[in-house]
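The next part holds the structures, each set out as structure tokens.
Readers should treat all values here as calculations from the given coordinates under stated rules, not as data from a laboratory. Note that the coordinates shown come from a computational prediction; the quantities given were computed from them, not determined experimentally. Cβ atoms are built from the backbone, for glycine too; each structure is taken alone.
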Structure 1
Amino acid sequence: MAKRIEVPEAKGPATALLFNDWYPAMRSEGLSNRQMVKQTIMGVPLVLGRRADGKIFAMRDACPHRGIPLSCGWFDGKDVTCKYHGWSFEPVSGQCTEIPSLTQHDSLDCTKVFATAFPCEERDGYAWVYFPEPGSGRVMDRAGLPAVPEVPKFGNRYRSAHLTAELPCNVDHGIIGLMDPAHGPFVHQSWWWRSRKSIHEKEKHFEPIPEGFRMTAHAPSGNSAPYKLLGVYGEPVTTTIDFVLPNRRYETIQCGDKWFASLTTVTPTTANACRIDVAAAWNVFYRVPLVLPVAKFFGQRFVEQDQVTMIEQAEGLRYDPTLMLIDDADKPAKWYFALKQARLEAGKTGLAARHPLEGPVTLRWRS
């Protein structure tokens with residue numbers, strides 16, 4: 001068993017967070033048997049669980065009466081009951097179902113009382129939670145929310161896997177590390193991926209998409225060993241990569257009717273710490289024995305290489321140094337910051353966010 005990497009407490013600078021969107025709170029397989037699970041996402045203390053009918057839920061871990069964590073109480077598969085005074089709540093809506101101290105002389109209708117409950121949906125084995133802007137009140141129109149993110153799939157027969165790693169830095173550093181094309185031959189140099197000697201000039205084409213940008217379909221890097229394996233199918237291999245606010249990187253690799261797709265997210269746990277999750281699905285080498293454990297082994301090694309580097313980076317970031325971004329390798333990072341700032345400003349003004357890309361762009365770098 002691989003040694004677990006110890007992640008130090010985040011001590012670096014905080015950053016603004018993007019609300020009114022979906023974030024993966026945890027693996028949904030951990031929600032069962034009337035258990036309540038505590039998580040902190042977006043700086044919000046949550047309690048999650050699964051009702052007896054299978055529906056998952058996420059509530060703010062605080063009773064609206066006196067603030068004691070609801071996770072200190074009980075969940076019977078139907079209602080969450082506060083330990084302090086026995087107030088009970090239907091956990092998906094947050095609606096109060098009972099206040100034991102009320103008498104026939106009280107006029108309060110307990111069903112008009114609500115604990116904070118967040119929209120929560122299950123996709124690709126994750127519990128996705130929608131976080132509205134703080135102070136905006138309860139989400140009334142859940143049907144009007146944007147679609148819950150999920151891994152792209154191109155057929156009903158596929159294998160899947162997931163990986164996760166905690167990062168002691170704010171979400172901005174997690175995301176720009178995710179999209180950084182120049183660190184590969186240094187952070188990920190190994191016999192099964194690529195070496196520093198393999199560095200060469202690359203040219204990639206980008207175009208704007210809603211809330212993000214796309215690296216258009218292209219032949220994958222020749223110095224990445226896993227991509228070379230797809231050559232056994234005898235078809236051209238193409239890769240498309242999308243980045244979409246607030247935190248999502250989609251990658252789709254296609255080779256004829258064979259495909260591999262992944263969704264990588266960087267989720268703020270607090271304003272200065274985050275967690276990276278990778279969910280993947282594929283039908284390549286579908287019938288080859290041991291593909292899943294082998295893929296997870298090398299995938300975990302790959303993610304851990306990034307994790308170790310960002311733990312080391314966090315030591316420098318704790319002093320909030322002056323940083324720089326260069327063209328062209330850091331251009332996607334600049335686009336991310338511009339997209340984020342435009343969305344924050346749009347939230348304040350109500351005006352449409354201005355996209356930093358006005359049309360297709362070609363970037364060149366060595367990696």
Structure 2
Amino acid sequence: MKKLSIALITTAAVALVLFSACGKTPSAPPAAVSVEPVKLQLFQLLPDAVPSAANPLTEEKIALGRMLYFESRLSKSQQISCNSCHDLKTYGVDGQPTSDGHKGHRGDRNSPSVYNAAGHFVQFWDGRAADVEAQAKGPVMNPVEMAMPSEKQVISVLKSMPGYVDAFKKAFPEEKDPISYDNMAKAIGAFERKLVTPSRWDKFLKGDQAALTNEEKAGFNDYMEAGCQACHAGAFLGGNQYQRLGAVRPWPDSSDPGREKVTKNEADRMVFKVPSLRNIEKTGPYYHNGKVEKLEDAISRMAEYQLGKTLAPEKVNSIATFLKALTGDIPAEYIKPPELPKSTAKTPKPVAD
């Protein structure tokens with residue numbers, strides 16, 4: 001044992017001599033980056049699900065909602081489903097500035113991620129739907145999106161398949177005629193209320209200091225110093241308020257009136273729902289029109305037009321490093337495409353025009 005101790009001391013001494021001979025000394029490990037606990041008080045953990053008193057979650061309703069989410073026969077061409085524009089395998093987006101709709105038509109706004117959306121205070125960029133149930137009704141009969149001509153046509157499609165008749169009875173057992181447009185939306189909403197993606201950020205909020213790297217912690221500190229938390233805080237780091245795009249400096253493209261299109265109030269011009277930053281690394285291109293491809297560019301523009309600041313490139317990159325820690329885990333088992341009911345002779349045929 002004594003010989004071993006002498007050998008270790010000798011080895012250390014030789015190493016020190018070699019470093020000295022090269023004009024170097026052993027470098028100290030990098031100092032740990034700390035985050036003041038008071039800064040974290042603006043943020044909350046992501047819930048396991050987003051419950052609704054008006055639409056209680058049941059396994060039967062969720063199972064039906066999963067089928068309807070992947071059901072392309074809810075579109076006029078029978079080629080478009082909710083998942084077409086909000087692909088659950090790719091963080092709930094299709095990666096396009098605007099999405100392909102009926103006959104290749106495109107809307108004028110970017111399709112936001114469906115993940116964690118049930119926790120937002122309103123739906124759509126302009127807040128025209130109060131919740132995910134109301135949102136689910138919109139695209140089905142939007143002529144640019146799924147283009148179904150009427151609620152009656154949607155119900156005809158669903159009632160033509162015994163598999164859906166049984167599924168609606170199980171999901172809404174107390175109703176005499178459970179297949180309705182409202183119940184379709186309730187089922188889809190129930191499924192979406194469990195589309196949540198916890199990340200390492202949530203582990204950090206729980207007290208696991210090792211959940212984030214030093215670089216990510218430094219990025220969070222830069223995020224706070226820049227003032228991003230003024231709009232992007234809470235459990236979803238956004239999704240909880242409206243803001244005017246170009247709050248400090250006029251936004252260069254004012255062609256989209258924003259919420260004014262809904263309220264007809266000029267005071268709401270260029271006002272949009274603040275998006276969540278959950279999974280932001282994976283959900284580009286960015287903004288309501290999908291015209292910004294890189295996350296770093298989006299950060300720079302937010303600083304300039306919303307905060308009146310010009311951030312140095314290293315600060316932008318630092319904040320981007322933190323935001324990437326918000327990328328969560330996709331619930332692979334939950335989002336597996338289900339087997340859908342088979343069409344029958346009574347099922348309406350697709351219409352291409």
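Quick rundown of the values:
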| read-out | value |
| --- | --- |
| Answer label among 1, 2 for the case where relative contact order in percent (Cα under 8 Å, 6 or more apart), calculated from the coordinates, equals 20 | 1 |
| Among 1, 2, structure where helix-only ellipticity at 222 nm (-39500 (n - 2.57) for each DSSP H run of 4 or more, over all residues; to 500) as derived comes to -10500 | 2 |
| Source structure (of 1, 2) for Rg/Rh (Cα atoms, Kirkwood Rh), computed value 1.00 | 1 |
| Identity of the structure behind 0.35 (criterion: FRET efficiency 1/(1 + (r/R0)^6) of positions 88 and 344 (r between Cβ atoms, R0 = 35 Å, to 0.05), calculated), options 1, 2 | 1 |
| With FRET efficiency 1/(1 + (r/R0)^6) of positions 72 and 328 (r between Cβ atoms, R0 = 30 Å, to 0.05) derived as 0.05, matching label from 1, 2 | 1 |
